[in-house]
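What follows draws every value from the coordinates through simple rules; no lab data is involved. Keep in mind that this is a model prediction, so the values were computed, not measured. Cβ atoms are built from the backbone, for glycine too; each structure is taken alone.
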Structure P
Amino acid sequence: MCGTALAGALALAVPTSTAQAQSTQSLRLEIHDLQQRLQMLEAQQAETQRAQQAASAQAAEAQKAAQSADLRGSFPGSIRIPGTNTSVRLYGFIRLAGTYDFDGRNRSPVQNASAVPLTGTAADRQGGDFAFGARYSRLGFETRTDSAWGPVRSVVEMDFGGSQSTSSTTSQNNWIPRLRHAYVEAGPFLAGQTTTLFGDTLALDMIDFGTMVGLGGPRQAQLRYTAPLGNGATWAFSLENPYSDYTYTGGVVLPDSDTSPAVSINRFPDFVTSLKIPGQWGHVALQGMVRRIDFTNEGAVNASQRFSDERWGYGVALNGVLNTMGRDRLIGRLTYGEGVGRYIDNVGTGASSNVGLAGVSDPALNLVKVSSVTLGYQHFWAENLRSTVAGGYAHISYPSYAREFSTSTQNLQNKNLVQTIANIIWTPIPALDLGLEYNYGHRELLDRGSEGATRGTGHRVTALVKYSF
C-alpha cells in the first residue's frame, strides 16, 4: 500500500518538476529578451543624445558663423558695424625717419629743392644737421555703406604734419594733427577734401616725405563728377577751392594774410579736369586746370590809393606709367602753365605784382610761367627688395620787374629747380619697410638774394622704418 502511494506521488511529482524546469527556462528567455531590449533602448538613447549633441554643436557653429558673417565687412580688412549695413576699416602706418644734411643746416623734416640753404649764407656755413621724426605717421578710416545709389564710400585721414615749429620737440614732441582727406563718394559724385584732379597719378615710391620737382597737387575741398568711358577709362571734372597767391617786393601774399598793399582774394572756384586711360600696360592721364587770381586794395580809405586786378591762369599736364619687366615700371610727367602756382610743388606763387615798387602808380598782376618734367624708374631686385631712381626739373619765368624785388623776396624766386633721388627699400616681413634714400636738390635764383647768393644745393640722406596696418 505504501509502495503504491509512493509510486503515485512520484508520478505526480515528475510532471511538476518538468513544468518547473520549463517555467525557469521561459523566465530566463524573458529576462534575456528584456536585457536585449534594455540594451537596445540604451543604445537608442545614446544615439539620440549623440545626435542632440551634434545638432547643438552644429547650431552653435552655425550661430558663431552667423555672428562672424554679420561682423565680416563688405571689403577687405573691414568689419561690419552691428545692426547696420556699414563696413569700416582702420588703416595707416607708423613712420620713423632719420635725416642727415651734408651741406647746410636745413631744419625741415622734408627736403624741397625750392628751399635748400643758399650757398654762402649763414645756414650754409653752419654745416650739416641730423634729426629723427615720427610726425608723418598716418591714421585713417574708410567706410562703405550699401544704398539705393550703390556703395557710399567715405574716408577720413590725418597725420601730424600740421604747421608747427621744430622747437616743440624740446620735451613732448606734441605735433599738431593735420587733416589730409575727408570726403564721401556716392556713385559718380565726390564731395569733401582730397587730392586735386591736377595732382600727379604716378605714386612715386619716395622715402623723403616732401615731393619731387614737377609733381605734387594740393589736397583741398572740392566737388567732383567722374564719368566712366568704358574699359576702365574715366573723365572727371571738379570745382575746387581757390587760393589766390602772388609775390611782390614785400614777400608772398595769400588770402589769409592782410598786411600787404593789396589783399589777395578769391572770386571763383578753380576748374579742373582729368582724362585717365588705364590698361595692363600701365596708364596715361591728361589733366587741365583753370584758375583766377585776384588782388584788391579797394578797401583803402583814400580813394586815390584804390586799385584791383585779376588774371586767369591755366595749367596742362600729361602723366604716364609704363609697366616694363615683372613689377618694374617707368613713370613720367610733363607740366606747363601760366599762373599754375601751387598746383606744382616747389614752384612758388602763381603771379607777381609790381605793387610797392618805386614809380608804380597803377599796380598790376602778371602770371608766372612754369614748365617742368619728371622721370623715374622703379626696379624690384627681389620680391621684397626694390629701388627707385627719379629726377625732376622746373623752369620758372617771371615778369621783368621781379628783379627789382627786395633781397629777402629774391630768396623765394627760383628760376631753375633740379632734384634727384635714389633709394633702396627692403620688406623683410609683410607691412614692414626698411629704407635708405639719397636726395639731391639744387636751385638757382632769379636775382641775387641774401649775402649775394644766387643758388643753393642740398644733399640729404634719409633712413626709414615704416610699419603699415
Structure Q
Amino acid sequence: MAGIGFTLRNLTRQDNVVGIVQGYLYATFVTSGPWLFTILALASLNLVAQRFVDHGALSVFRLVVIYNFSFSLILSAPVTIIVTRYLADSIFGRDTRDAPGLFVGGLTLTLLVQAPLVVWFYGFFVDLAMPERLAAMWNYCLVTSLWMAAVFLTALKDYRTISVAFLTGMGVSFASATLLVPHFGVTGLLMGFNGGLAIILFVLIARILAEYPGPVRRPFAFLPYFREYWMLAVTAFLANTALWVDKWIMWFAPEGEVLAGGMVFYPHYDSAMFMAYTSILPALAMFVMHVETAFFTAYQRYFRDIDNHCTMERIRRNHRELVATLVGGLRNIMALQGAVAITLVLLSPRIFEALGLNFTMIHIYRFGVLGSFFQVTLLSLSTVLAYFDLRTSNLVLHSFYLSASITLTLVTLSMGFPYYGLGYLLAGGFGLVAGYLILFARLADLPYLTFVGNNPSVR
C-alpha cells in the first residue's frame, strides 16, 4: 500500500527545486485530499457567500459540512480499515481480481449502515428546508464515498490524476457555488460544494477501476475479515473518534451555539483547530515520501532475509538497521513539524491580522498547532505498529489516547476560556509518550515477535 510513496520520492530526487516542490504538493493531495478540499472550499465559499446570505445561513452551511466530515469519517472507519487490510493482502498475494468488487461492496456496506442515521438526523431532527435536507444528505453520501475511494489511492502510482481531480473539484465547487448562491442561498452553497465533490469522486472511481479492471465479483468477500481483524475495526473507530472528541465536547462550552434546531457548535474553537490542522500537511507528505518508504525498504529486507533462511547474525543486523531507520525518520518528522509549529505560534498574531480573524481564539490556535505536532507523530507511530501487525498494542494506544483526550478536554473546559485547547495539547503529548514506549518496547523484541509472538503456527 506504500506504492505511491516510492513514485513521489523519485520526483524529489530530481536535481532541481521544481521536482521537490512537485513531490510535496502531490503528496499533500494524496495524503490529505478530502480534508484539504474541505478546508479550502469552506474558506473560499465563505468569502463569496458573504455578499448574498447572512451569517446564520453561512454557519448552517459550515455546520453541515463539518458534521458530515466528522461523523462519516468515524462511522466509515471500521469498514475502510478492513477493506484496506483485504486490499493489502490481495496486492501482496498478487491477485487483485477482487478489487473492483471490494470497492463496490465496501462502499455499499458503508452507505447502508449509515443511511438510517443520516435520514433521521437531516430528515427529522434538524430544522432545515427540504432542499437543504436533501443537499445535506447528498453531501454526506459523497464524503463517505470519498473515504472509501481514499483506501485505494495510496496503492496507485498515478499521483497526477489524483491531484488534478482535487484541483478540478475545487474549481468546479467554487464556480458552481458562486453561480448558485445568489439564487438559492444555503442550498446553492451545498449544491455547488457537492458538485465539486462529485467531480472528484467520479474521477477517482474511474481511475481505480482503470487500475483494477475486470468484473465486479465477490463484493462482500471482505466480511469474514471482521471476525479475524475485529481489533483493527475497533482501533480505527477509536482513533478517528479521538481526532474529533475534543471538538464535540467543546461544542457544549458556555460559548457554544445552536443552529437549525439542534446542531451545536463552537465556531471559534472549530475555526482555530481547523487552521491548526493545516500545519501537519508537510509532515504527512514527508512521512509518505521519505519515512514510510525508507522504513518499508528496511522492513522488507528484514523479512525477505528471514524467508531466505539467513543467519541469526544477519537477522540482528537487519533488526538494528530497521530500528535506526525508523528512529531517523521519526526524528526528521519531529524536527520538521517542530519547526513549523514554532514558526506558526510565533507568527500567529500576523496570521490572524492578515486573515481578519478574531484574536480571542489565538490561544486555541496556538494550543492546536502544538497539539498537532504531537498528534502527527503519534499517527506515524501507530502506522508502524500496524506494519508489524501489533493489533493489541495499537488498540491499547488509541484507547489511552481517546480516554486522555476526553478527560483532559473536560478538565480544561471546566477551567475556563483561557485553557480551551490545552486538553487537546496535553492529550497529544501523553499519547505520544505512550506510543513511543509501546512501539520501542515491542521493537526491542522484534526477533521474538517474528518467530513466536506473531507466528500463527505457535500461538
Mean count of other Cβ atoms within 10 Å over residues 212-219 - structure with the largest value, from P, Q: P
query: One of P, Q was used to compute mean count of other Cβ atoms within 10 Å over residues 100-107, and the answer was 17.5. Which one was it?
result: P
Structure (P, Q) behind the derived value 18 of relative contact order in percent (Cα under 8 Å, 6 or more apart): Q
message: Say we calculate FRET efficiency 1/(1 + (r/R0)^6) of positions 356 and 396 (r between Cβ atoms, R0 = 35 Å, to 0.05) for every structure; which of P, Q gives the highest result?
response: P
query: Thinking of P, Q, which structure, once mean projected area of the Cα convex hull in nm² is computed, gives back 22.5?
result: Q
query: Out of P, Q, which one gives -27000 for helix-only ellipticity at 222 nm (-39500 (n - 2.57) for each DSSP H run of 4 or more, over all residues; to 500) as computed from the coordinates?
result: Q
- request: For P(r) over Cα pairs in 10 Å bins from 0, in percent, for residues 52-91 alone, the calculated result is 26, 28, 22, 15, 8, 1, so let me know which of P, Q that is.
  value: Q
query: If distance in nm of label points 7 Å out along Cα→Cβ at positions 204 and 284 is computed to be 2.2, which of P, Q is the source?
result: P
- request: Assuming 4.8 is distance in nm of label points 7 Å out along Cα→Cβ at positions 116 and 332 as calculated from a single structure, say which of P, Q it is.
  value: Q
- prompt: Just checking, which of P, Q has the largest value of mean count of other Cβ atoms within 10 Å over residues 36-43?
  reply: Q
